[in-house]
Structure formats: structure tokens, C-alpha cells
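None of the figures in this text is laboratory data; all of them are computed from the coordinates on show. Note that this is a predicted model, so its numbers are computed, not measured.
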Structure 1
Amino acid sequence: MQTDMQHNIGQLFMVGFDALEPNDHIIGLIRERRIGGVILFRRNVHTPAQVSVLCQKLQEINAEVSDEPLLIALDQEGGMVMRIEQGVTPIPAAMAFQAAGSVEECRQVNFINGDEMRQIGINMMLAPVLDVNNNRLNPIIGVRAYGEDADTVVRYGMAALRGQQDAGVIVTAKHFPGHGDTAVDSHYAMALVPHDLERLRAVELVPFRAAIEGGVDAIMTAHVAFPAIEPDPSVPATLSKAVLTGLLREEMGYEGVIISDCLEMGAIADGVGVAAGAVATLQAGVDIVLISHREDQQRAALAAVSAAVAQGTIGAQRIDDALARVQRLKQARAVSGWRERAATPSGLMTPESIALSKKVQKAALRVQGEFRPLDPALPVSLITVEVRSRSEVDEVANGRNNEARSSMLPALQKAGYDVREYAMSADALDAEVAEAIAFAAGAPQIVVQTYNAMLVEGQRRLLAAMPSSKLWVVAGRLPYDLDLAPQAQGRLAAFGCRPAALEPVVERLIGAA
């Protein structure tokens with residue numbers, strides 16, 4: 001195949017690698033295949049200054065072989081999904097904004113988010129999430145969504161979109177046509193949304209239609225089956241021409257870039273496979289193929305697409321059309337002006353941005369039912385359910401840094417409380433549940449910080465075993481966990497469990513707010 005076509009194909013791929021600086025993996029793909037984009041995760045992050053240097057080095061390596069600058073992207077949604085956490089302004093989870101109640105502050109905080117990332121060298125935000133979280137059993141979206149109905153998602157999601165746009169970064173709406181009404185995590189298996197087209201147009205598609213009207217730069221696909229649109233239930237939206245070309249391009253009139261969600265997720269990798277998925281998603285209408293982790297999978301996918309083009313399975317015009325969209329995307333200020341970016345970010349975590357973040361997070365705190373604060377004269381037994389297994393969403397446990405734990409222990413101790421803690425995994429294994437129950441036995445005050453307890457049988461058993469007269473429950477992610485302990489002395493939700501979200505929770509627990 002002609003070298004130019006090989007390089008054009010490379011421009012349609014965004015890949016990840018595992019290092020704090022450019023390694024042989026990413027350097028090879030840039031130089032040999034002219035990869036068009038790089039995605040970063042916590043594995044690539046130590047400090048903002050280090051990420052800034054990393055982004056600059058990647059662009060410089062790329063500039064040696066290509067006139068097209070790199071897209072450098074990451075999921076910086078807020079809440080638990082913050083790939084860069086230390087050294088930047090804490091961004092509340094999406095659902096916290098509607099609880100706080102200010103659309104304008106949602107725009108302002110998202111401007112800060114986009115502006116800080118642009119300063120660091122990130123030019124493409126894989127956010128905002130525009131899914132409607134209308135299924136409480138959804139294990140993957142939840143508080144990542146701006147609301148539980150289309151109108152709320154449009155109001156707050158579009159405010160977030162505008163804020164990031166104003167910051168000059170590329171904005172990506174996800175996950176089209178909607179991942180909200182699912183009960184399966186597509187990182188592990190394929191979900192299905194069974195609704196008819198009329199319902200989809202009235203709910204799931206509404207925020208994406210608003211995003212298109214608002215000039216969104218890119219839209220990310222969902223590894224979810226929509227039988228009302230794609231008749232083959234084994235074909236997720238990411239691989240469906242009916243969804244991406246028929247619905248998104250032709251019916252909804254979208255002309256921007258379509259990027260796939262990561263093809264290494266189980267819904268694709270365990271189905272057609274990553275390499276075949278790359279071919280199929282380009283045939284369906286995707287412009288950027290996202291493969292986040294393994295070099296062997298990335299190279300196999302590049303080879304498969306090259307072979308498909310050589311054989312005519314993918315037409316040269318399809319490659320040309322996708323390339324033209326990617327090149328237009330790269331005209332964005334944050335991409336094309338990479339050489340003018342300051343070497344050291346200087347506008348991060350300003351007093352004003354921190355104050356606004358704290359204001360929103362405090363306003364978002366939900367107190368459900370009757371509440372009484374903890375008694376400072378009595379000891380507290382704290383049971384903390386924490387994330388220990390890394391996923392694409394819950395990445396904290398695998399960061400390069402010594403990340404702060406998602407625990408209220410330090411703050412409660414600083415407030416002068418006599419606290420002892422039992423920490424357990426979010427999986428809530430039988431042995432852990434038994435140990436936690438024994439740990440709390442006889443305690444005069446018990447605080448349980450859950451993590452999606454309504455989805456985990458072991459956490460539900462733990463709550464059921466606690467005496468309501470001595471129990472306080474803090475929902476560490478899904479606020480719906482509070483319904484599991486209706487008689488508790490206090491039930492609090494902050495839509496997250498990172499330190500910034502827990503700060504107002506502790507203030508309320510100790511009666512300081």
C-alpha cells in the first residue's frame with residue numbers, strides 16, 4: 001500500500017501507552033504510522049508540570065515526521081473521572097451540578113476545567129457526558145450524567161459544553177446514542193437499550209441534538225445495542241452504520257468528528273475483536289478509532305484497516321472523508337497553537353477557581369430525611385468502602401501518585417473525633433462484610449461510606465446489619481444508596497468520594513455546616 005495512505009490511516013487512530021514520558025511504544029507508532037492522537041490516563045500522570053512536558057515532547061516528536069499536530073485527549077469529566085487530580089482545580093461530578101442548582105456555575109467550572117487542561121497541553125476533552133441516567137441500576141454512568149431526565153441533561157450538559165468550548169479545547173459529547181438506560185457496564189459486556197425510535201428521539205437523543213446545534217466538535221460512540229435502529233442485536237452502536245451514518249449523520253445532520261469509545265472494552269474485544277472492530281467502526285462512519293492500551297492490539301488494528309483498504313472493503317473515499325474531518329478538528333486553537341503554549345502552566349488552582357469549586361460542591365451536598373450530627377463526646381467507627389480494582393472509570397487505585405484515599409478518616413480526626421476505621425473493597429466480599437459487622441459491633445456511632453451499594457449485595461447486607469439508631473450513611477458515589485437505610489440518623493450524598501467531595505460531608509457530620 002502506498003505510504004501516503006498508510007499515514008492517512010494512522011491519522012484516524014488515537015492510542016494510549018503506559019509511561020510518564022514518551023517510550024518506544026508511542027514513539028514508534030508516531031514515527032512509523034503517523035498516529036493522529038494520543039489518549040492519556042493516570043498512568044501517564046505525576047504532576048501537571050510533568051504532563052505539560054510530556055505533551056510538548058509528544059508534539060515535538062510528531063512534528064519531526066508530520067505537519068499535522070497530535071490530538072492529546074483525556075477523560076477529565078470531574079468527580080471520580082479525573083485523570084489529572086493533583087495540582088488542578090477539583091471538578092465536581094456532573095450530577096453534583098444539578099444538585100447545586102446553578103447552570104451558570106456549571107459553565108464557569110467547566111471553563112476552568114478546559115482552560116487548565118489547555119494550559120497543561122491537553123487539547124481534546126473526552127467530555128461532557130450527555131447520557132440521561134434514567135436507570136438507577138446503571139453501573140457505569142450514574143453520577144457521571146448531569147441528570148435523570150433529558151431537560152436537565154440539556155441545561156447542565158450544554159453549560160458544560162459551552163464552558164469548555166470557551167476555554168479553547170476540543171469538546172466531545174458522549175456516549176451516542178445514549179448509555180444511560182442500561183444495567184450493564186460496556187467495559188465488560190455489551191448493553192442493550194430496547195426502546196423504540198420514538199422514545200429514543202424523545203429522551204436519549206435530545207441532549208445530542210442540542211450538542212449538535214451547539215457546535216460540538218466531536219461525538220463519542222456507545223458500545224450499546226439499539227435494536228430500534230440497528231436490527232442486528234449483536235452489533236453495538238460503535239459498529240453500526242445505521243446508527244452512525246443513518247441516524248447521526250443523515251437524520252440528525254451531524255458533520256463533525258465521530259470517535260469510537262475504546263475498542264479494548266469487553267463489548268468489542270470479546271465480540272468481534274479489536275482489529276475487526278477497527279475495520280467495522282470505520283465502515284460504520286467513525287472518523288477516529290480509539291484503542292487505549294495495548295500496542296499489539298493497536299498495531300493489529302492498523303494492519304487490519306490497511307488490509308481492508310487495500311482489498312476495497314473500506315473505500316479510499318471513506319478514509320479521505322474521515323481524514324478531512326480530523327484535519328478540520330486539528331485547526332482548533334488548542335491544537336494548532338501547541339508551539340505557543342507556555343512551557344509551565346501558571347494559571348492552575350487559582351484562589352477564585354478553588355473557591356468556586358468548593359461553593360458548588362458544598363451546595364451539591366444532599367441531606368436526605370432527618371439528620372443529627374455526630375456526638376463529639378462519643379467514639380466513631382468508620383467503615384469505608386473504597387475502590388481497589390482499576391477500571392476505565394475508577395482509576396484512582398492505579399495512579400502513579402500516592403493519591404489521597406477516598407476516606408473521611410483524616411478530616412474527622414482533624415476535627416477532634418476519636419475515630420477508628422475499617423476499609424473494605426467495593427466488591428464487599430463475604431469475609432470483609434463479616435469483619436466489618438464485627439468491627440462495628442457495640443460501637444456508639446457508626447458511619448458507613450458506601451460505593452454503589454445498591455448494586456452490590458455485600459454492601460447491602462452490611463447496611464442491613466447496622467443498628468439504625470447508631471448509623472450514619474454517606475453515599476460515596478450513587479446517591480440512591482441512601483434509600484437502603486431509611487432510619488439512619490443521617491444520610492448524606494455528595495456524588496463522589498474524592499477529598500473535595502467529602503469535605504462538606506464531614507462539615508455536616510460534625511455540625512459545622
Structure 2
Amino acid sequence: MNGGLCLRDVARNARHLTTGFRCLSTRVKADFVKLTTPNGFTYEQPTGLFINNEFIKSQGGETISVEDPATGKKLVDVQSGTKDDTNYAVDCADKAFKTSWSTQDPKERARVMFKLADLMEQKKDLIASIESMDNGKALRLAKGDVQISIDFIRSSAGLADKLDGRSINTGDGYVNYTIREPVGVCGQIIPWNFPLMMLTWKIAPALAAGNTLVLKPASPTPLNALYFASLCQEAGVPAGVVNIIPGPGRGVGETLTTHPKIRKIAFTGSTGTGKGIAIKAAESNLKKVTLELGGKSAHLVFDDANIEKTLPNLVNGIFLNAGQICSSGSRIYVQEGIYDKLLPALQKYVEEKVTVGSPFDETKFQGAINNKMQFDTIMKYIAIGKDEGAKILTGGESIGKDGYFVKPTIFYDVREDMRIVKEEIFGPVVTISKFKTIEDGVAMANDSEFGLGSGVQTESVSTALKVSKMLKAGTVWVNTYNDFHSAVPFGGVKQSGYGREMGIEAFEAYTSVKAVRIKFE
């Protein structure tokens with residue numbers, strides 16, 4: 001077989017086109033490539049588009065070159081999907097939704113998902129290594145990402161048979177009840193900063209609720225998404241339920257956003273792209289949309305904060321994952337009574353503790369920036385900060401000639417109108433400002449078009465509760481930061497988007513409510 005169709009196949013394909021379904025198994029199979037991670041795991045990496053439980057070649061013949069951010073060297077080429085490939089995947093997902101996944105006992109969906117989580121548990125060291133190799137993040141952080149992903153799949157599976165409706169009492173003469181139903185085929189588009197975690201945050205509630213899906217991973221980081229697909233095969237996920245297509249936004253992403261059979265689109269990425277997706281989704285078929293977008297999150301430190309406990313929280317807030325987290329606490333506001341004590345303590349802590357180097361050196365806190373474009377953006381903003389007159393407490397430089405490494409950078413005594421204060425940098429760069437009262441600090445924190453994360457460091461329960469209520473953000477971390485749990489919802493307000501990932505709230509976007517009202521004669 002070379003991928004061509006005989007006349008009988010052509011006729012059969014024409015009939016499927018007429019009925020709106022084209023899910024044929026005549027596509028060319030794609031290769032698996034043997035890769036070895038820097039810490040010694042050798043495994044078979046899928047390189048094809050994953051559609052209808054097969055790894056296949058793209059109809060366009062294009063590929064994506066995937067590189068190691070720590071070295072800048074190519075790892076492997078994977079297939080790059082097209083509009084035609086995406087249409088094919090949607091047809092397969094649509095058939096699976098109608099015939100095998102949404103109609104079965106939720107306990108069976110849960111059984112498959114629990115098996116998938118078990119397989120991930122068995123392979124978690126390999127999966128973490130793939131994540132570090134593909135993304136550039138520190139291996140110890142990647143291990144945490146994998147565990148959160150496993151936990152969330154299990155948490156979602158446990159809710160599969162509990163997504164019930166309710167009975168409603170309107171007096172004699174009527175019986176009223178609601179049914180919570182899956183929405184259908186879901187399109188999902190994820191970023192490169194948390195390739196596995198973002199994938200599971202979107203896939204798990206979709207599957208548990210009875211939906212099927214087509215997911216586009218970010219072009220720089222498709223490896224774990226495709227490896228995850230192979231585990232779906234092994235776990236017994238039926239054909240067409242999970243489809244994963246690496247490829248360009250203009251081809252794959254736009255097709256998902258505008259496709260009439262897609263009933264829900266989930267996107268994590270930039271605010272500008274998210275706005276465009278919301279408009280196109282509405283214009284196509286008014287599909288449901290959830291958006292987790294940019295951030296410029298504020299982290300407030302009050303006079304009564306314990307400096308020793310606060311320092312690691314500030315560091316996790318901004319330098320975790322090299323600052324490549326939408327919710328990073330990239331604006332630190334310190335109350336004036338503690339400001340002069342905190343700055344030298346933070347400088348010393350960062351210079352001693354926030355070590356930078358190979359993601360596979362587990363003594364290093366911070367790994368590589370994911371790609372050259374983002375590396376260049378970060379260095380541009382550091383130059384802008386210097387030009388704007390901001391003072392550098394530490395950092396402000398790149399490291400080495402190979403790969404994409406940036407020193408943790410702290411600007412202080414900044415003005416609130418500076419670009420490094422207002423614009424999302426998405427890297428290991430933070431600004432520090434001073435404030436007087438609670439009201440002053442909260443006003444500065446809320447003076448942003450973004451509202452994803454926020455942080456409060458205080459020993460006062462009263463201050464914690466008061467400030468948490470006043471902050472305009474989807475998440476408030478108190479005496480911690482970037483501290484995620486599968487049961488706690490995550491998402492933004494304002495231009496950081498809408499909808500929630502994780503927690504029971506995640507299922508709102510993947511279900512619809514039907515009301516039934518029966519009148520007695």
C-alpha cells in the first residue's frame with residue numbers, strides 16, 4: 001500500500017463524503033523513531049499524526065523539526081497536519097462520539113481512564129524525561145508536572161459517573177429534572193510551556209464527560225502528546241475518541257476553531273490569539289469556548305511577612321519553569337516597612353539558590369527557555385528595562401553559547417508605566433515596587449488588564465482574607481505560589497480569559513444541561 005485508493009475505495013469514500021463521514025483507514029502509516037533522553041532512557045517516539053487510533057503521515061507531506069532547547073540541536077521530525085487531516089480527525093471523532101464513547105456506561109469510561117493513568121504512573125520517569133528534553137524545563141519540575149497530570153486524570157475519572165442532573169420541585173402536577181450531557185466533539189489547542197499538563201487538563205474532563213476530541217499540541221513541543229497517544233492505544237481508548245495533530249495554527253488550529261462539527265474549543269495561549277479564536281468560534285457555529293490567556297500577576301508582600309518563608313514563595317512565583325508560566329508573579333509589590341530588608345535577602349537567595357543549567361542536572365533550579373523566539377523576546381525586554389532606567393538587582397544576561405539560558409533577572413525601583421511592568425515577558429524577569437497601605441498595594445496589583453494569578457505573603461489571617469477578596473484575579477495564593485492541585489480550579493478574569501481548568505468547575509465547559517418538565521394529566 002502506498003496511500004493510493006483503488007476505484008472501489010474511491011466509490012466508498014464518495015459515499016462517506018455524502019453522509020458527512022470520511023473516516024477511512026487507507027492513510028500511510030508513520031514511523032516510530034528510537035530516541036534516547038540525556039539521562040539514558042531509550043524509547044520509541046511516535047512521529048505521525050494520531051487519528052482514529054493510528055499514527056499516520058500528513059496529507060501535505062510537511063514535517064515539524066523538534067529541537068532540544070538545552071542544546072539547540074534537532075531531536076526528530078514529526079508529521080505536520082493540514083486542514084484535510086484535521087477534517088478527517090473531526091469526522092473520526094464525530095463517529096466515535098455517536099457510536100462508542102458518549103453512549104456507554106460512565107463507569108466504563110472511568111475504567112479506561114484509570115488504566116491510562118496507571119500506564120502513565122508506570123512510565124512517569126520516562127515521560128518526565130521526554131518533557132524536559134522537549135521543553136527544556138528542569139527535570140525535577142517535569143516530574144511534578146507528570147504527577148499532577150496523573151492525579152487529574154484519576155480525579156476526572158472518579159467523577160465520570162457523578163455528573164448527574166437534579167430534580168426540581170415545582171409543586172403537584174409536574175415532575176422536573178435536569179440531565180447533564182456531553183457537548184460532542186471538542187477542539188483543544190495547547191501551548192509549549194506545560195506540554196503534558198495542559199494536555200491532561202483539557203483531555204481528562206472532556207473524556208470523563210463523554211466527549212471526543214481533536215487536540216493540537218504546540219509545534220515546539222509535540223513529543224509527549226504523541227507518546228501520550230500511544231498510551232491511549234494501550235489503555236483501550238476506542239478509535240476516534242482521542243486524536244492528536246501537530247501542525248500550524250493557520251491549518252490545524254483555525255480548522256478546529258471554525259469547524260461546524262466542533263461544539264467546544266479550549267485554548268491556552270496569548271490574549272491576542274485567544275480573542276481571534278473567540279470571534280471565529282462565535283461566527284462559525286457559536287461553539288462553547290474556554291480561554292486561558294496571558295498574565296502579569298501581582299505578588300504582594302506585607303510588613304508582617306516572614307522573610308525566610310517568603311523568599312522561596314517569591315522564587316517559585318517567578319523563576320519556576322524559567323518564568324514561562326501564564327500565572328507567574330512577575331510584579332512583586334513590597335510594603336515599605338520591609339522593603340529595604342527584603343531586597344538584599346532576595347538577591348542573596350536568588351544568586352545562591354536559583355541555579356541555571358542543564359534540565360537533567362537535578363541540582364539546577366532553572367532549565368532552558370523553550371525556543372529561540374522566546375529567548376530573543378526575553379532578552380529584548382531586559383534591554384527595554386535597562387533603557388527605561390530600571391535598576392537591576394541581579395541577572396540581566398544570557399548564559400552560554402549553546403541552548404537558550406537566561407539568568408534570573410530582578411528589576412527594582414521601577415515605575416508603574418514602564419513596559420517591563422505592564423507587558424507580559426514570559427520569562428525569568430521580575431519587577432519590584434514599594435507600597436504603603438493595603439489599599440495602595442491592592443490598587444497597584446489590580447492596575448492591569450490581566451487577572452490570572454496573584455499572591456499574598458502575610459502572617460495575618462485578617463490581611464490574607466481581606467486582600468484575597470479585593471484582588472481581581474482567578475487565583476489567589478496565600479503564603480505559597482504556583483501551587484496547583486487537581487481539585488482546585490484554575491483560570492482567569494479580565495483579559496486573562498474565562499472558563500476553568502481542573503476541579504469540578506472544569507466540567508461546566510464540557511457538558512450542557514437539558515431540562516425535562518413533565519405534566520401529569
Structure 3
Amino acid sequence: MSTTTGLGTLNVATIVAEGARRHRTKAAVVTAMPDGVHELTYGDLWERVRATAGGLRSRGVQRGDRVAVMLPNVPEFLVAYFAVLAMGAVVVPIHLLFKREEITHVLSRSGARVLVAAGSVLGEAAPAAADTGALVVGVGAGEDVVSLTALASEGEPLDAVVATNPLDPATILFTSGTTGQPKGAVGSHFALVEQVNVCIIDVFDLREEDVVFGGLPLFHTFGQTVVMNTTLRRGATIVLLPRFDAATALQLCTDQQVTAFLGVPTMFIALLGAAEQHDARPPFRWCVSGGAALPAAVLERFESTFHAPIQEGYGMTETSPVISVNPRGVPSRAGSVGPAVWGVDVVVADAEIEGRIVPVPVGEPGEIVVRGHNLFLGYLDDPESTEAAMADGYLRTGDIGVLSEDGYVSIVDRKKDLILRNGYNVYPSEIEAVLHRHEDVASAAVFGVDHPVHGQEVHAAVVLRDGAAGSDAVDAFVREHVASFKYPRVFHVVDTLPIGPSGKVLRRELTRQYSA
């Protein structure tokens with residue numbers, strides 16, 4: 001008898017099965033589609049999950065197999081995701097913007113037997129599936145592939161959620177690959193379910209009557225765990241938006257009486273811009289920002305415009321994802337992502353020491369390291385990368401931060417995003433926070449470009465508000481508020497900033513563009 005894993009069972013798909021038992025006729029998902037708004041109840045969602053799991057079984061998918069899902073924020077994502085988990089298999093979400101080569105890498109690396117893909121991505125996805133021998137199941141596709149609906153009619157519906165060990169793999173999420181080919185972070189049923197429980201018990205004031213905005217991509221850990229799984233576990237309703245557009249989101253949130261808005265900073269900035277052009281105001285009761293640092297000026301403007309508090313938090317794929325969040329019911333501490341959530345330990349360690357964790361004094365910057373129930377199982381078939389990411393039982397996040405006396409975490413920057421100018425460290429997010437305070441700036445990103453004299457030069461790409469005369473006033477403002485070695489010597493006025501699939505500004509893309 002095993003003494004390390006015990007006899008208990010746990011499965012993420014229980015969230016939907018129990019939701020159907022407790023809230024059968026209640027709306028689980030409301031989706032904005034071109035032909036109108038569609039509703040799916042908890043009962044109907046579970047029936048579709050059961051039928052789809054049966055169809056996958058009829059095609060030979062077994063417990064422990066991997067099934068890839070490449071879908072936008074539509075009900076079929078939930079159906080496929082929970083069907084795979086319910087039968088004891090492992091779900092592999094894929095970024096919608098991945099190209100054939102990247103999709104092939106994910107499919108071959110994960111060994112996925114099936115790819116459930118939207119018709120809009122089949123041009124890239126179908127050849128990748130052909131390269132790896134994966135069966136393609138289409139959503140909104142033509143007659144060339146089996147549809148998800150047809151698949152659901154092929155087998156006997158699943159009777160009940162398959163009993164899985166809490167530490168069995170549930171998901172494989174491939175990181176964005178900014179440091180090379182994407183690595184598959186393996187998440188357990190235990191880590192994912194415990195994250196949901198912590199969010200509900202300790203982090204959010206989430207109620208059954210809440211209506212939660214679902215604009216964060218569900219293929220990303222933030223959207224999956226914090227929006228989809230947490231909302232359904234609580235018995236609330238998700239309003240899905242397949243493709244984020246600020247004006248559409250503002251109107252949809254108003255029409256559907258959305259009470260909780262969760263997003264990344266670029267979404268909050270965009271919603272503020274839409275609010276300047278439209279009178280619609282949703283009844284937001286609480287909001288959450290994550291994925292990147294939220295400039296204090298944006299937080300203040302948003303709370304003033306929408307009269308709802310923002311809880312800023314911090315996490316990553318490898319931590320399932322939540323590490324810390326500003327507590328509910330307490331004004332967010334500007335510039336901080338709050339204390340560690342229940343059951344998670346955060347230490348700020350010397351970033352230059354490899355192989356062991358050496359804490360730095362309180363208030364001094366260092367690398368944020370984490371341990372707790374939220375850690376992943378490791379990188380898929382990559383023990384070397386897993387070992388390199390760990391030290392003394394802690395995960396090294398690669399983020400630079402400081403810890404206050406009372407345990408609040410403040411992110412200074414990504415270790416890899418540091419700009420080294422004349423031997424001095426420049427943290428882009430610090431300068432971006434100043435830029436966002438200027439009335440002419442709609443959004444901004446700071447990045448480093450190699451320089452023959454200074455090592456790196458500080459550049460800023462800014463999107464100006466309508467009517468702004470130019471960047472000179474912004475330049476003068478920043479020079480006034482930051483040390484001389486930090487302010488951007490070069491300004492680029494742009495129409496848009498490059499945004500990744502998870503909503504983060506791609507600083508490295510700006511570095512690449514302007515280095516050329």
C-alpha cells in the first residue's frame with residue numbers, strides 16, 4: 001500500500017458534476033456571439049461533458065492520455081476541458097495564436113492523441129495534427145473533420161467522474177517560450193482544486209449571485225483557474241467574450257450586469273479608454289488584476305470611474321497560478337501584489353546565488369521564491385529544467401521583488417527584463433508607472449536596447465491619448481520624477497503595443513524591433 005499518495009481521490013471535473021447537482025437549472029455560462037447571447041445551464045453543461053467524454057472514449061482515449069484543446073472563450077472550451085478531466089485524461093490547452101511549428105511542438109511533446117480545435121485555427125492546427133498523428137475534432141469547422149457535437153453522439157455518456165489520485169496530472173500548460181521553446185508545466189488535480197478553494201475562502205468575496213466577466217483567455221492559467229474553475233465551483237455565472245474588445249466588453253458587462261471584472265492591466269487600461277467614449281457603466285462590485293504590474297495611476301482612475309475596488313495579485317503558470325493577492329475588504333496597497341495566499345510561503349532571496357536559497361534583508365530587492373500547495377509537478381519530461389527551477393524546496397520565479405515587514409510582496413521586475421545602463425539596474429515597471437501618471441499617456445512600455453557605450457539604453461514606447469501634442473511633455477515629466485540614469489533617452493510614439501496571447505505587453509518584441 002502506498003504511503004506517499006494515500007487512498008483519497010480528487011478530480012477537477014467534480015466542479016462541474018457537483019455544480020449540476022446543486023445548481024442544475026442555473027446559468028453557468030453566458031456567451032456573447034455574433035448572432036446574440038447564448039446561455040448554458042449547469043445541468044446542460046454537465047450533460048455535454050458526459051457525452052463528450054463518452055465520445056472520446058469511443059475514439060480510444062483512455063485514462064492518462066493527453067488531449068489538446070485550442071479554442072477561444074466559448075462554451076465548447078469548458079465542455080472539452082472538463083470532459084477530458086472527467087475521464088481521467090490530461091488536458092493540454094494551446095495558445096490560439098500559435099503557428100503550425102509551435103502547435104506541432106506542443107502536440108509532439110505532450111503526446112496528445114486528439115486535438116479539439118476551432119475552425120478559425122485549423123489552417124495552422126490541422127497540418128500540425130497531421131505531422132503528429134493526432135485526431136482533429138473541430139468546433140465551428142467544415143465537413144473535413146469530425147465535429148465536437150458529432151463526437152459526443154458516438155459513445156455512451158460517462159456515468160460519473162473518474163476517481164483520480166490528487167497528485168495525478170490534470171493539465172499541461174506550455175509556457176510562452178520567451179527563453180526558448182515552450183516547456184510543459186504539469187499541474188495536478190490537488191494544486192488546481194486547492195487554488196480554487198483558497199480563492200473562494202480567503203481571497204475573493206465571490207458569491208453565488210455574482211456574474212463574472214470571462215474575457216481572460218481560458219487557455220491561460222489565469223483564465224482557467226481564477227475565472228472558470230473558481231466561478232463554477234462557487235455556483236456563480238461566467239459571461240464569456242470570445243475576443244476581447246474594450247467597447248464590446250463595456251457594453252456586455254453592462255447588459256449582463258457583471259459584478260466581477262478580472263483582467264490584466266492592458267484590459268483595465270482599454271476599459272478606461274472605452275469609458276471615455278461610452279456612458280455604459282456595469283455594476284462592478286469587485287475587480288482583480290494580475291499577469292503584470294498595474295500602474296498605480298491606472299488603479300486610481302479605474303476605481304474612480306467604476307466605483308469598484310481592484311485586488312491586484314501575482315502568480316505564474318508553475319504556481320497554478322496564485323501566489324499573492326491584496327486582501328479583500330482592505331484598500332489595495334499601491335505598488336504591492338499583497339501577501340502570500342493561505343498555505344503559500346514567499347521568500348525574497350539573493351538572486352545571484354544558485355542552488356540554494358539565501359534570504360535578503362526585509363525591504364531589499366531579490367528574487368521571489370515560492371513553496372506551497374500550489375506548485376506544479378514539474379516540466380514535462382524535462383528533469384533538468386525542473387531541477388534548475390527549484391532550490392531548497394522553493395520555486396525560483398525569476399521575478400525581482402521586495403517583502404515588507406508585514407509580508408506584502410512588491411514586484412520590481414522580471415529578472416530577465418532588467419535594463420543594465422552604465423552598471424545601474426533599471427526596472428521597466430517602475431518607469432512605466434511614472435509614464436502612466438501623465439495625462440497624455442494611454443499606455444506605455446519601457447525596454448532596453450543594446451548600446452555600445454552604456455551597455456543598454458532605456459527606450460519607451462508610448463500610446464498617446466487623442467489630442468496629445470507629442471511626447472516632449474511626457475519626456476519632461478519623466479525626467480522630473482525619476483533619477484537621471486533611469487529615464488528613457490528614446491521615445492517611440494506608437495499606435496499600439498505588442499500584446500501576447502495572455503494580455504501581457506511583449507517588451508522583448510519591442511527590444512527586437514528597435515534593436516533592428
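Quick check on the output: 47, 34, 15 is Cα extents along the principal axes in Å, for residues 64-151 alone, derived from one of 1, 2, 3. Which one produced it?
Details: 1: 49, 24, 24; 2: 47, 34, 15; 3: 29, 27, 20.
Traced to structure 2.
Which of the displayed structures (1, 2, 3) returns the greatest value of mean projected area of the Cα convex hull in nm², for residues 160-207 alone on calculation?
Values: 1: 4.3; 2: 4.9; 3: 5.4.
Going through 1, 2, 3 one by one, mean projected area of the Cα convex hull in nm², for residues 160-207 alone is largest in 3.
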